[in-house]
Structure P
Amino acid sequence: MKVNRRKLLSLMGASPVVLAGAPALAAATAAAKAPVARVDQGKISALNPRGIPPAIQLIPMAKRLDSLDGKTIYLVSDGFPSADLFLNQIKVWFGKNMPNVTTVYRLKSGGFADEDPKLFAEMKEKANGVIMAIGHCSTCTPATVGHCITFEKMGLPSAPIVTIAFKDLAKTNAAKRGMPLERICFTPHPVWGKTPEEMMGYLEGNDPVTGKPFMKEVISALTTPLTPDESKTGTVTPPTGAPTFGPETSKNLQQYYLDNGMTDGLPIIVPTDDLVDEMLAATSHKPDEVVGKMTPAQGAFPPWSFNVRQVAVNAVMAGARPEYFPTILAIASTGISALFSSTNSLVSAAVINGPIRDKLQMNYGIGAMGPFNQVNSTIGRAWTLMSRNLDGGGIPGETYMGSQGNVINYSNLIIPENEKDSPWPAFHVQKGFKPEDNVISFFFGFGLQQGQGGRGLGVKPVPHFHEAMAHNVSPFASMFGAMILVDPLVAHGLGDLGFKTKDDIADWLQKNTIVSMKDVKSSLFSYAPRGPQAASLTDDSTFPKWPNKDAFNFIVVGGQTNPYHQLGNMSYRLSVSIDKWA
């Protein structure tokens, strides 16, 4: 089989740089190591914002079986809903069409990406081959592909099954993991929610990628001898382009960054050496110091690494000023991407506490989360650009699968807490920091919804405000917690209602946000209580939607124009120091 090297590199996330717009850029990229003038007849040079992808070790596939007659094939579920039903139909198919094949169904334990050492040891001893299903989302697809690569390394030929909706993601992820020619089999989409008869129709139909009978493709994946390319070893280092682009006009460079997927679709500040040097002067850390590693989804994509200079390039592009740079470095150091690979159009938020809020003149009053403050806006935008450039993320169909997307992803939610008007300790103090520490805390989830105090309006929340808040929280999916953003008027009003601390209102909400077992069974993202008491629960049983009050996090923000709150279906992740990056 002849392999197109350009296509292979593309699958590995090492796409040759697309030079659109300015022909002069092609020559500049080809001669990247040659000295370039910073200014030449109105032209400038600019820096590459990309991080450092890991070298890829090519993994040879396992030797294939001569035939499946008399063999034992494990049918392994990754845990995605309906995977068990789909694999059961495969078991039925084998019983009807190849009765000499023994099939054994197993559900892998843990999350999608988690390995199952006990099951894998059993398979190594007893299995002759593996069929795994099903890649049906942005996390289970890389997991299915990745586990089958693990099986190949164990000497077991495998056939990962993915729906056509995730074809590009599956192939790209396999390549980035070192097996670009992994034998992935594809079904129509969706499988989830289909009847057993409809699933059998998929098995008896054609693979939508190859057009060949689906089960014939599965059997071929396990039995067709390997090609030389499928047996290759070695190392591939994905290129990310020249370190410097230009010299060219600013207009052409703007187009170049846009055409090569390095922006958020909006104009940027072209990152010249002098602007990046100004940014670097705002931190004591060396330009080549490694800041951290980032991936669009843990366990789904190999993480990229990046240094202080590469973070500075993205900060310049976002329009940030040098004094904002330690905060941007603190964000980068966590390795948290603002652009998750999930099919859910998830969003990110960061709460900023400490004296730095006033030092940078951040807005925590009227319009705090709106487009009215350069500091708030550009710090959030830098986070998005880093999430595209430092980890290979934000590529629709590959490393980003949000079906509809979310406007919040442009600059995320950057929330300086209104500490001076709050009756409660600041959020970072709750997390163990000192009031004088500068700290940034991270959340992620589905996003925000508006709320207001009870019935009617006034200068303070009216009675039953807490009940209105509980009502607004109730529809939340319990896979995330509740980030509750309250105007200072609300915080003081809750005190008047008897809730003197954040813990008081969190405890009340946890006990009064109730769900029934029937509701849990009908929701993909709700979870029933576990333990001995779970066995006695009926469909009519009710219990708190969240097991403890830690699911509720309160942030005071706003300008006291009215007692409003906003609810974020978002979970707290961690808090880190900004000061260490100064």
Structure Q
Amino acid sequence: MMHLTLVPEPRIVKKLEGMHDIQDHRLITFSGIAPQKGMGLAEPLQQALSRHQIQWDIFASSAVPAERIGIRLVLSPASERDAQAYRLSIHPDEISIVAAAEAGLWYGVCTLAQIIDQAGKTLPCLEIHDWPDFAVRGVMLDISRDKVPTMETLLDLVEKLASWKVNQIQLYTEHTFAYQKHPLVWEQASPITGEEILQLDAFCRERYIELVPNQNTFGHMHRWLTHKEYLPLAEVEDGYMTPWGPQSGPYSLCPEDPRSLELVEGLLDELLPHFSSKTVNVGCDETFDVGQGRSKAAVEARGAGQVYLDYVLKVYESLRRRGYQTQFWGDIIIEHPDLVPSLPKDIIALEWGYEAQHPFDQHGACFAAAGIPFYVCPGTSSWCTLGGRTKNALGNLLNAAENGLKHGANGYLNTDWGDNGHWQTMPIYYLGLLAGAAYSWCLEANRGLDIAEALNRHVFMDPNGKMGRLAYDLGEVYRAAGFEPHNSSVLFWILQWSAERLMERKASFPEGFIAKTQAALDAAMAQMDGQAMQRPDAELVAAEFRLTAKMMQHALNRLDFFLTQDKRKAAGLRTELEEILAEYRRIWLERNRPGGLVESIGRLEALRKDYLPD
């Protein structure tokens, strides 16, 4: 039997003798399904066949001569207990997919389409019985830290995620939805519009994906509160303390001010009608400033945890009255485990953490013991890195899957963030998205998945097998010299730190850091020469990797400049930086809207002053 690289790998695969030779001019039939639904299920198979110059028609009935039927899609409600399960059979004389629900048929279609893509006109005979570990397998994309993808970018990504059996998508929103009552907040952000959400929601539904509305409603509201019209709602106006040090400006809504909830309810009134989902992610994470300003007396009287919970419950109740289920980030409430049992039993806690050793086990046990539904929420480890963190990403994603299963998590939400300028290019986070989709479908079948090979096959479409390994190895550069900051890579920070801060930290760089990191970067990028990507945007993907490598190289050159104090190197750094800035602008606009570009690239432009001639 030929080797197939499927994502996700199915749970049970029985290999059979023989091959199935696909004949021309057959039919894809369906039964037990409404015509338009059946059409949508059959089209991916029709398209997969057409990529091998095989033309099959779709027919809404199996009441035809048996020899005319090429593939049968059969909806049989009694066939499976799990609505997402399917049975795919490829025999010498027939191909069929049977499922109890449309979603199961869709997942069977996704698997068969992958097999056809790889095997062509001669398919291996086999039987697959498959169903997911996690009922919800989601992806959350940050569209609020500068980058707002174009609709084309979003639709292409949804198509890819759907083929990997992802069934929930969220767009993390602070200020990037075009609220009609609040144009001041988003006017520079190129926001997602209501009409675009309606289009995206319909596109997702056709692919059995739930598009869940996501709007922060407590912390992370600084994009609103920096405007004088909204500042009176802030907990603090001019700074607060966090676990990683002091921060300036306002941040969270004041939980004790009734006007905070009035603002949130107004946002929900505008936002929610654009979605078919009856679940809402209201954020409420990292509210470090609560108790440091206007709610100080309330915190002293009731405790920080109780003040936080009281506000979350008000948002929850507002949604419950509307008929919605609430999701919220669980990082604050888990610091008050005695309050976890006070949560409503139909709220969903989102247990997030992005290091390989995050305590998903301990926190999952807490939510489970209290009877609170929860998702495990790992991440792609792409943000604040430039090139990614492969080992950490895979460790974090596996940890979440293992302990989510252990404690009965209701879902698995893989996240990709854009902190500090959203500098990572799109190809960098594909490794984490692909691995998360695989682990969350069936952990044991996918634990040993060859990620580099799967990337070659399902992302980069590189028959030479170079780009998957390049992506994997580029994400290992951060480990080359043994200097691994929390939730980031040091090359990223070399470009973010001021000259003064970099000089303060120069002693922390281990001996041989530059040489070891340079060798790892060169080895990873050397694989670019042999690649043969067949993606429509292959040139752009190659350019995105080259830009990433240029930024990583500039970080090494910048560090060398400050360590050696050789002023003769300044001119070369100036030239290098200007080339990066020009390419950064060009590539940003290939996949993203212009809003946020000025702010993001401004972090790079700030380096110019460090390379000025004497």
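Every read-out reported here was derived from the displayed coordinates using simple, explicitly stated rules and does not represent laboratory data. Predicted model, so just to flag it, every value in this text is computed and none were measured. Cβ atoms are built from the backbone, for glycine too; each structure is taken alone.
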Task: Structure from which 0.10 was derived, FRET efficiency 1/(1 + (r/R0)^6) of positions 207 and 327 (r between Cβ atoms, R0 = 35 Å, to 0.05), options P, Q - done: P
Task: Computed -9000 for helix-only ellipticity at 222 nm (-39500 (n - 2.57) for each DSSP H run of 4 or more, over all residues; to 500) - originating structure among P, Q - done: P
Task: Test item: Rg and Dmax of the Cα atoms in Å, for residues 167-230 alone calculated as 13.3, 43, pick one of P, Q - done: Q
Open item on the list: One of P, Q was used to compute distance in nm of label points 7 Å out along Cα→Cβ at positions 247 and 431, and the result was 4.6. Which label is that?
Closed with: P
- [ ] Could you tell me which structure in P, Q was used to calculate Cα Rg over 2.2 N^0.38 Å, for residues 399-518 alone as 1.28?
- [x] Q
Open item on the list: When mean count of other Cβ atoms within 10 Å over residues 135-142 is computed for each of P, Q, which one produces 22.9?
Closed with: Q
Open item on the list: Quick check: 0.05 is what I get for FRET efficiency 1/(1 + (r/R0)^6) of positions 55 and 263 (r between Cβ atoms, R0 = 35 Å, to 0.05), calculated from one of P, Q. Which structure matches?
Closed with: Q
